[in-house]
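These are the structures in question, set out in turn.
Values quoted throughout were computed directly from the atomic coordinates according to the rules given, and no laboratory measurement underlies them. For clarity, every value in this text was computed on a predicted model and none was experimentally measured. Cβ atoms are built from the backbone, for glycine too; each structure is taken alone.
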Structure I
Amino acid sequence: MDDIVKQALAKWPNVPHCYGWLGLDARGNWYMRDDRTQAQGPFRTAKGSMLRHDKLIEFIHRNYEHDDEGQWFFQNGPQRVYVELEAAPLVWRVVEDASGGFAVTAHTGAAVTVSGCLLDEDGRLYLASPLGLGLVHTQDVGIAAEAVERGIWTPETVQASDLPARFGHVLSPAGRHAAVPHT
């Protein structure tokens, strides 16, 4: 987390959390979701406006984390902005390295070691890591398939709907927040 964010949290510790305004799609793209977009439906139905400002995206990546309940968020200064997820909290980029192995990096730039491989009912390939569960980017599925064919990763067949409970992440913090009575 950026030092400036930590300082803002210390200065303003009680800023209300924000829900529904930021989404992460299955290709690692960030979307702003204004009131009108949110009124059109959940993130999978109405994404909003894709962020294209490189410095803002880098800032989000450096300050992207999850809470103890598995809700992923972007800490924007003193305000926690919970993220609506299309498929998983992370999107993996996969490259074959010079030694014939495969390097995996999150959409945030964090390099990880793969601890599991999963294939859902729609043929989407997920990789588990100590950082969390992520979906392999569509452009890298062919490279990941090479790792599977070589026996480096052995996919386990799963249902996509079971993954959040199994890996402890929440696809829609906004939906969860709306369902919980507030006092």
Structure II
Amino acid sequence: MVQRLLIMGPQGVGKGTQAALLSKHYGIPAISTGDIFRYNLKNGTELGMQAKAYTDKGELVPDELTNKIVKDRLGMEDAAQGWILDGYPRSSSQVEALDQMLQELGTPLTAVVALDADHDILMKRIAKRAEEEGRADDTPEAIAKRLDIYAEKTAPLLDTYKSRGLLVAVDGQGEVDRISQTIIEELDRR
């Protein structure tokens, strides 16, 4: 079965790790919006240059442009047999845009994997990552703010996908391989 998956959850829950494992298991690309932006910027694409105009000013790339960049990536040849999208959608307007682009591409969403973990565990994981990777933007205050933004703006989107029967909720705490196995079992049961 072709897998077209969203992987969602708060920062530090392990989305990138699980997306990489699922990508390997299903033989489909794991696509993060950050990677898409970096690719377009590095390669000087028209969309990348448009995004650069915002990032150079320290501004967020507007939804309309983000949507175009995501649609362009999902339409690439390596995504024809499925994909895992990490970091998108983050708002109800992006959900609507994703619905429209998937309809236009003729590629319906298979499932939405939602990972969750206790707030204290997330804070510890992100602090550890910041220390290991030297990420200056992962201060306790910044982490707390990003987790609050996720809870306020992105977490409610899970209800949309639950109402559509697409949600696969998985505990993001515990052994990485066990979490991955649980996700795969849940997806294969669908």
Requested in this report: Can you spot which of I, II the value 15.2 was calculated from, given it is Kirkwood radius over Cα pairs in Å, for residues 69-148 alone?
Outcome: II
Query - Among I, II, structure where distance in nm of label points 7 Å out along Cα→Cβ at positions 45 and 101 as derived comes to 1.0 - result: II
Requested in this report: Can you spot which of I, II the value 32 was calculated from, given it is relative contact order in percent (Cα under 8 Å, 6 or more apart)?
Outcome: II
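When you work out mean count of other Cβ atoms within 10 Å over residues 21-28 for each of the structures I, II, which one comes out largest?
Comparing I, II, the top value of mean count of other Cβ atoms within 10 Å over residues 21-28 belongs to I.
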Query raised in the report: Given structures I, II, which gives the highest value for volume of the Cα convex hull per residue in Å³, for residues 37-92 alone?
Result: I
Report summary line: From the coordinates of one of I, II, mean count of other Cβ atoms within 10 Å over residues 77-84 came out at 16.2; that one is structure II
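Tell me which structure, out of I, II, gives -17000 once helix-only ellipticity at 222 nm (-39500 (n - 2.57) for each DSSP H run of 4 or more, over all residues; to 500) is calculated.
II
Computing Rg and Dmax of the Cα atoms in Å gives 16.4, 46 for which of I, II? Don't skip to the answer; put the middle values down first.
Numbers: I: 17.0, 57; II: 16.4, 46.
Of the options listed, only II reproduces it.
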Report summary line: Candidates I, II; distance in nm of label points 7 Å out along Cα→Cβ at positions 29 and 85 computed = 1.3; producing structure is II
